[in-house]
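Every number here is computed from the coordinates shown, using simple stated rules; none is lab data. From a predicted model like this one, the values you see are computed outputs, not experimental measurements. Cβ atoms are built from the backbone, for glycine too; each structure is taken alone.
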Structure P
Amino acid sequence: MIWKIGISLALFPVIYLLIAFVLILFPPRVKDTESLNFSQLHGGPDLSEQQKMQKYTARDGQQLAYRHYPSRSSVSLILLHGSGYHGGYLDPMARYLSNSNAAQIYVPNLRGHFGSGECRGDIGYIGQLEDDLSDLVDIILASDPDTTIIMGGHSSGGAMAIRFAASEYGEKIENYIALAPILGHKAPTVIEGNGGWAHISLPRIIGLSMLNNVRVHIFDHLETIRFNMPEQFQNGTETLGYSWRLMTNFNLHTNFRSDIEALPQTSLTLVGRDDEAMNAGAFIPLFNALYRSVELLDDQDHFSLTRSETSLVRINLWLDAVTRGN
C-alpha cells in the first residue's frame, strides 16, 4: 500500500507537467466574427501626418518609441494606447489636449509594439512594461523637475495605467485617467471576446499558468491571444498577437479590485454607454463598491471616447482642475 502511494506521489509531477505541455500546443485562432467599430478611427491622420516618433533608452538598453506634444502647461500626461496597435490612433486626442494647453502629452509605443523593442508582440518578462514606463517618467522629470505627471490610457492602456498605480512606481504619478479600461476576464464588466476583438487560447493559457506555478517560464514567449482587426484598417504597424507575458503584463492583476483601489479617489474614469467591448453598466456598482468614481457618457462607444468633443472637453476640464489644484 505504501509503495503505491509512493509511486503515485512520484508520478504526480510528471503527469502535471505532461498535461501542461499538451495544453500549450494549442495556439490562439481568430474566429470569423464581427469586431469593434474601427470606423470611428477612419479619417484620422496617417503615419506621415502624426507627430514624429522619438526614442528613449530603457534600463535594458532597448530603444522605445514615443511621441511628444509640447504645451505651456505645468502638467505632463503620459497617454497609453490599447491592445493591437500603437499610440498613433491617440494623435488627435494628444493634439487637442496639448493645443488647449491642458497638458503636454507623451504617447509611448509600449514595448512589443510598433517601433519599440526587438520583438513585436513580446516582452522580456512580466512587469517590464511598468519598468519601461518608470524609465520614461524619470526622463520627463529630469528634463522638467517641476512638472506634475498624470498617467492615462485607453482600453488596455487604461488598464495599464491602473496597473501602474498599483505597482511599486505608483507614487511617481500624481493622478490617473482611464478611458474605457479593460478590467480583465474576472471583472463583471467583461463580455466574451471583448466584442469580437480578442481571441485567446484557453488551453495554452491554462498550460502556461500551470508551468508558471512551478516556476517554469521558458515558454512564456508563446502566443496566447490574437486580435481581430479587419484588413481594411491594417497598415503593417499593428500587432495582432501577444505572447503570454505581454498579454499578462498588459492587464490588471488577478486581484483587479485591489488595482482599482490604488487609484486616487480624484482619478477620472470615463466609459461610453454604447461601448461594444464591455458591459458599461457594470462599471457603476463595481467602482461605487470600491469608493472610486466612474462616469458613463451617452452616445459614446469604445473608440469614440478618444475623438468625441464630449469626452475631450471632459478630460480637458479635469486636467484644468488638476492644474489649478497644484
Structure Q
Amino acid sequence: MDIIVKSAFENLFISFIFAFAFAPIMIGILYRFNQVAAHKKTKLGGGIKGDNSLYLKIMNVSGKNGIPNMGGILIWVVVPILVFLLVDRTPDISLFILSFILFGFWGFLDVLFTNMIKNNPELRTIQEKFIVRLTRFSIAMVLNIFIMYLLQLTGIVPDISLGNWAIAFTPALIPVLGILGQLAIYAAELTDGLDGLMIGIFGISYTALGAVLLINNQPKYIPVIAIIIGVVVVDLYFNTPPARFYNGGPGAMPLGASAFYIAIATDQVIPYFLITGLTWIILLSSMIQIISMRFFKRRVFKMAPLHHHFQVLGWPEHKVTMRFWVITIFLSIAGIYLSVLH
C-alpha cells in the first residue's frame, strides 16, 4: 500500500505539471477561435413569459460573456493520456480510459454545436425543444449503458453492495446503472454554473473517493484518482473568480461519469452517493422546478438549479460557491465514515 500511495503522489505532481503547461496553450486557442457562447434564455429563472432579465442580471452578462466555455478540454485531454502512460492497464482501467474519452468527446461536440449556432436564433430555439433535449439525453444514456455492459463483461464487479444487501451485477441491472450514470453526468453539468463551483466540488469528491479506497484497501484506482486531482487543481486555479474559462461538457461530463464508474467498479456506491450528494440535490432542484412549472405553472425555487436560487436571494457568487464546497466537505467526511462502518 505504501508503494501505491507513493505512486499516487507522483502521479498527482506529474499531472499537475503537465496540466499547468497545457492550460495556457489551450486557453489561448479557445480565445483565438472565439469558442464562447452567449447566455441563453431560460424559463426556469425568468418570468411567466420567459423573461430573461433575472437570469441575465445574476449572471452579470457584461462580465461573463466572451469567456471560453470549453475549458474542460484540459481535463478531457490530460487525464486519459496520463492514465494510459502511468497506470497499469487492466481491462477495467482500459474501459475507464475509453469511457473518459467518449464522454469528453460527447461533451465537446455538444458545446461546439452550441457555440456554432449562438448567433442563429432559429437554430437555438430548435436546440431548446424538448424532443431535441430528449434525443441528446437518450444518446448519452445509450453510451452509459454500453459502458456498463462492457464493465459487466469484465467480471470484476460480481455484486453491488447496498448496506446489508447485495445486488448481483447481471445484464438486467445494466439499464438501471446506465440511467443513473447519465443522471450523474447531468448533475455534473448542472453544477457547472458558477465560477469554481463544479470543479471545486469534484476536487473534494475525488479526494474523498480516494480516501475511501485507501481505507478499504482498494488501491487500483487510487493512482487514477491522483491524476484527476492533479488536473482538477490546475483547472480550479484558472476557474476561480473571475474565471478564465468555463469547463462545459468536455470537463463536466467525464468527471461526472468517471466518479460514478469508479464507484461501481470498486463497489463503493453508497459512499459515492453521499460524497457527491450535493450534485444530486442540484439535479433534483432542476427536476422539481421543471415539473412544477410544466404542470402547475409556478416555481418552487426563485431560480433553478439550486445555486442560482441563492443568488436571486442576494448571495454573492463566491459565497454560494464556498458554502457549497463546505457542504461537500461535510458530506465527504460522512461518506468516508460510512465506508469505514461498512
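With distance in nm of label points 7 Å out along Cα→Cβ at positions 148 and 164 derived from the coordinates and found to be 1.7, which of P, Q does the value describe? Here the read-out was taken from P. Supply the structure label, taken from P, Q, corresponding to relative contact order in percent (Cα under 8 Å, 6 or more apart) with the calculated value 21. Traced to structure P. For which of the structures P, Q does the calculation of distance in nm of label points 7 Å out along Cα→Cβ at positions 20 and 268 return 4.4? Attributed to the structure labelled P. Assuming 18.2 is mean count of other Cβ atoms within 10 Å over residues 108-115 as calculated from a single structure, say which of P, Q it is. Clearly, the read-out refers to Q.
Which structure, out of P, Q, was distance in nm of label points 7 Å out along Cα→Cβ at positions 28 and 132 derived from, given a value of 3.5? Considering all the candidates, the number was obtained from Q.
With FRET efficiency 1/(1 + (r/R0)^6) of positions 140 and 172 (r between Cβ atoms, R0 = 25 Å, to 0.05) derived from the coordinates and found to be 0.70, which of P, Q does the value describe? Structure of origin is Q. Have a look at P, Q and say which one yields 0.97 for Cα Rg over 2.2 N^0.38 Å, as calculated. Working through the options, I get structure Q. helix-only ellipticity at 222 nm (-39500 (n - 2.57) for each DSSP H run of 4 or more, over all residues; to 500) computed as -10000: which structure among P, Q? Only structure P yields this read-out.
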